[in-house]
Structure 1
Amino acid sequence: MTLARPAPRLLISAAHKSSGKTTVTVGLAAALTARGLAVQPFKKGPDYIDPLWLSAATGRSCRNLDFHTQPPRLIRETFERLSCGADISLIEGNKGLYDGVDLEGSNSSAMLAAWLEAPVVLVVDCAGMTRGIAPLLIGYQAFEPTLNIAGIILNKVSGPRHEKKLREVVAHYTRIPVLGAVHRGPDMEIMERHLGLVPANEAEQAAEAIARLARAVGTQVDLDSLLALAATAPSLEPCAAPPPPLPAPSLRIGIARDAAFGFYYPDDIEALGLAGAELVAFDTLRDPCLPPDLDGLFIGGGFPEAHMAALEANTGLRADIRAKGQAGLPIYAECGGLMYLARAIVWKGERREMVGVVPAEAVMYPRPQGRGYVRLRETADFPWPRLEDGPGIIPAHEFHHSRLEAIEGNPRFAYQVVRGAGIAEKLDGILVGNTLATYAHLRSIGANAWAPRFAAFIREVKRG
């Protein structure tokens, strides 16, 4: 039997953040999907919102590729495995092409492109720019000459005259092909809020917005040339055999999935399934109580502050979660889930009652209270089973505008924060009974296998 190879690939990046890279990438993904192609999306770095849009645009689960939580070998393996069976893989970079966490750019999109041998398409914010695009492109090529900047997409173009000038400049001073010019307009807009784009799971008109992006980008970018560039990427190793089927579930774990909570890594969902968990979705805004016969609860991140009136109004579900949490139901909550489990959320002078398992209030601030990569060390109070070859220092990330205040009693914490903000005084992962609630977002990848450990903890609790 001849094994398939991973799909042709491109990495979509930009000179700097806020260049419109995400809207262009979503538009490309949707336009190619509308052609009948199987488009496998990826997102560099720790992100939930852009992957939600890319998943919605393609109908395929977008996966994160992140040097902080994955060793390079695992990044390559993940990419190759998930690219199999697709017609093209699109990797959206984060920040600017060369931006990274250190002087060498070891965490940059350029490094990821080099590691995956992916041609780069640069989305250039052309607002207020004409001849100045030439030194920008020349500099980006010269900075890392071995990097294959294979094409550019002119973005935020003000009109036909502006586009003509830009194309003439690029053709005269560089040899980089212009794949298209995307003009400013309402079709290229997606709603934003304090943490960036409104997630696709919240946007009621997400499908309509994606269709607009597909039309705008599909008519202004040469998709055939884009596909031809993707096909120039070096061929990768043949795909491995498919993984074995999931085991029969032996646990029922409730998972909050609705407009308020939608930040989940597909890796974590898969890992819980491999650990024998059946995930049962519930809606914190509408369901009057939890699903029956749950052995545990997982509440991920999201924007509970944007829905706090509706969350407060669902008194039946809040009371049910509080009662079951106080009775010992194992609960794991991240960021927005932590806020929901608190006594209340306070934002813009308004206070709304929440579940009340966590004895504190989540107070929102205009500026981030924790942002970026995090490193954690488990404390002696960490309740889940420990791994013999555990990670020691756990890589994670956080991004929250809230802070826990008016904390009652002397709570225990699961983590010492080696790098990051956490909850208070370099501590994170507040422990209340069998509940662990944290501002950190983990990924069940490599040495940090949190999902099977949570499942094992649930089994311990069930056994009594």
Structure 2
Amino acid sequence: MKELAEWVRDEAMKRGVQFADARIVESAHTSMSRQDGKTDRLSQGTSVGIGVRVLLEGAWGFASTNSLTREDLRKCLEGAMEMAKASGARVAEPGVVAEVEPLTAEVVSDFTTDPREVGVDRKMEVVRQLESVAVDRVGPHLANSIAGYGDDVTRTVVCNTLGTCVDQTQVRTSAGVGITAVKDDVRQRGYEHRNGLAGFELAEGIDPEEVSVKAADTALMLLDARRAPAGNFPVVLHPSIVGIFIHEALGHNAEADHVIAKDSIIEGKLGRQIASELINVIDDSTIEGSWGSYEYDSEGTPGGRCVIIENGVLKGFMHSLETAAKMGVAPSGSARAQGASSPPVVRMSNTIVSPGESTLDELVKDIDLGVLLEGGQWGYVLCVKGQYTCHAGWGRMIRNGELAEPIRDVTMSGTILDTLKNVDAVSKDFEMLPKGGTCGKAGQGMYVNGGGPYVRVSELVVGGQEQV
């Protein structure tokens, strides 16, 4: 693979391009699930392909192919060059690439058991056990059960005309269970998932008594939970909500391509106070074992720790080779692509809020009437307007400085900068999400994760179905 990528790079240099990279991606994956006590889905597959990107007279071109013959690689390069020439007349701002020191590396992520060497029966037994323990726990309230497992081994070789050539293999594994309980006309779901940059040992090390029981207990608890109230409240955010909020609300706005396109609410605010002094935000691709981690991005640039907010002040953005050149800074190793058929774009990795000094009890005790939001599920942001919504599966009311009755199906919404400025306490407790996710951007999905401490916001819009 390395020789082929170098050959394409060398051919591109002979043709006088400003910049070119060749990225070969080879992957093997397994995915399986059981539903209601029966095998529901099983798939295994391998794939290989190359994506070739060129910068020619200020215009970018990209092409890909699943064939690695020299003839097809030549055609792929020519296709990328033809695309660059065709788009040249419509380029408003010429493309550029940051000048970086070339590097050569060969790395493999840490793992103990290669999932490719584990049989399907052994993997399915993990799934069966996760489901059966959850079913036993929920008992007569069972409406539906589903458990799943997945693994992915991906090797990526990137060579570019700057002299960089990186060969990186990453192994990821995941497993989880979802359980739906019913009582009268109420149906509620509990879900627990574990994943990470690891081998089959991650799935085999899951304790069903913890994961499956927790999922079932959540579903049962929500059957008796009241509907969430609607209105403005002081709110304490659980780390699972903080991780989703900081990813959706701030992270996408701090991707430099959005900033350059003036699609970000924080464009033009570098060096300014945009959040409470208690807020520190970092995107870090080097967190050991985390779902969103990597050593090198899809351009062959080393990943690292990118400080976005420090003591409330906007310090920086996430960058690719191109956005770094346009802003006159060093690339942060944040250009990532889904497979060989997509070009790299600026993406998050593990986006976190740093811990503070308070305890959870201290965050709660000063609230007469408020809400603790837990069970982060999903979020959405409109970057250019700075508006966001995050959904929590459940939470608790806070009454007279104490946690009170559980609530379900609750959302929080607002404007990003107002929410960040209204943070008035941050806990010393910190959690990375036990399950990462897949973030969508530019039609691509990418492994990401997040986390943080408990965070208190003095006032926030909570969406529910009932009055207090």
Structure 3
Amino acid sequence: MKITLISLLLIINTITCFAQKEFNIWYFGDKIGLDFNSGTPEILTDSEMFAGEGCSSVSDADGALLFYTNGLSIYRKDHFVMTNGSGLAGHESSSQAAHIVKKPGVNNIYYVFTTDGIFDYKGLAYSIVDMSMNDGFGEVTDKNILIAEKTCEKVTSTCHANKEDMWILTHKRDSDAFIAFLLTADGISMTVFSNVGDYVDSEGDLYSAAHGEMKISPSGDKLIIANFYHQNQLLDFDNTTGLLSNPLTLIEPDTTDGPGFKSPFGCEFSPSSTKVYFSNFSHLGTDDEIIQFDLTADDIVGSRSNIGASLDYVLAGMQLAPDGKIYIARHNSNYLSVINDPDNDGLDCNFEELAVDLGTGVCKLALPSHNIKIFPDFGAAIKEYQTVQNVQLSFSPNPFEASSTITLDGLDQHEKYIIKIMTLTGKIVHLEPMNGTTSSLIFDRSNLSNGMYLAVVQDSNENIVAQSKMIIQ
């Protein structure tokens, strides 16, 4: 049984419930967009949508646009409003006004989840798009089906542990309750409440915790929530049961009186799920901050690092992109800010304030809401292969700080091998040849940053014979 790295990745894509290219085209702000299909974002100026805050867009498996929405109207790939696609239950001033999820196990059917603004009470609703209709331009077949009243401006999603179904999460207002809905091929089939974490009020003004984003990690086991002017927290998420637990307050409320207070609005995980970021939004519109926390640190709260700032524009919504970078909305600006290496520690994450020139396009407060599982679980895809090859690869210790011993068992003593250490974006950071008599070697982290990496052992025909995750902390 021979599996190359390319074919292994193809196998992995078939067992995960996210396809990376489905989120390769973004539309947001004042009629502006980005296309990630070439690997580098290219500016799109054909949008017909104004999105003051939350929005979402989706493409097919090949990265071709299907539709996009601001939570009020759904726009087709030819940029006309979709049939029955106006009058959605979102709000022009909702942090995450729209979130698109493909129906598990069903081609051409998409759920568009919408959240209302804090001044109204429609809550979390969904509309259904059937892309098989109108010659592939789609039609909204069901609209504004309310599933939770009086919710925050927050919605996110992730895979169930079975890698087929989807969890959709929001938070109740005037409550400490998170709500998780299970979406299956049969529709919404389960509702799970977790009364945990900060109490989210609905004061109905700029100081309401209902503002702000909520994200689940690419690994599917952590959630962060930006509760505007309240506690901003990290929680554990069980993607089997839908329950949240173990809230940890990362940022306490700013007690500054008057309009000068700062509070997070946007939040995001790094690709390896080892770092989290918040955009610390100033109501003076100046000196906004980007804050990083290291989830591998013994003292996560104490690992706080200010990695960037904007002196003249509000830094708001954040979104992990298919290129592994985190893009940051600069409100009313012709530029996006970017965290280029979000898995790296502190300033090494390479924050760039004026990173993407939008030309005449204007960004607003948010970027398209997706929860991209860019980097799949390699273990399940190669488990059978490793058993057949009878090769075992392990690190001790793992996680490690300075160095680790790599142990290999089951190599063919007549074969030649290469061991590669790669980032989760596929960049090779260490390559070392070895022969089949090798039983162990010492790996020195040298100049590598903290984070998760992948070790791959290949034979002389470039067949993968073993691989394992490794964590440097």
query = For which of the structures 1, 2, 3 does the calculation of mean count of other Cβ atoms within 10 Å over residues 67-74 return 26.9?
reply = 3
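Could you tell me which structure in 1, 2, 3 was used to calculate helix-only ellipticity at 222 nm (-39500 (n - 2.57) for each DSSP H run of 4 or more, over all residues; to 500) as -9000? Walk me through the numbers on the way to the answer.
On the way: 1: -9000; 2: -6500; 3: -1500.
Structure 1 accounts for this read-out.
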key: Structure with the greatest value (metric mean count of other Cβ atoms within 10 Å over residues 299-306, set 1, 2, 3)   = 1
task = Assign the value 41, 29, 17, calculated as semi-axes √(5λ) of the Cα gyration tensor in Å, to the correct structure from 1, 2, 3.
result = 2
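None of the figures in this text is laboratory data; all of them are computed from the coordinates on show. All of these numbers come straight from a predicted model, not from anything done at the bench. Cβ atoms are built from the backbone, for glycine too; each structure is taken alone.
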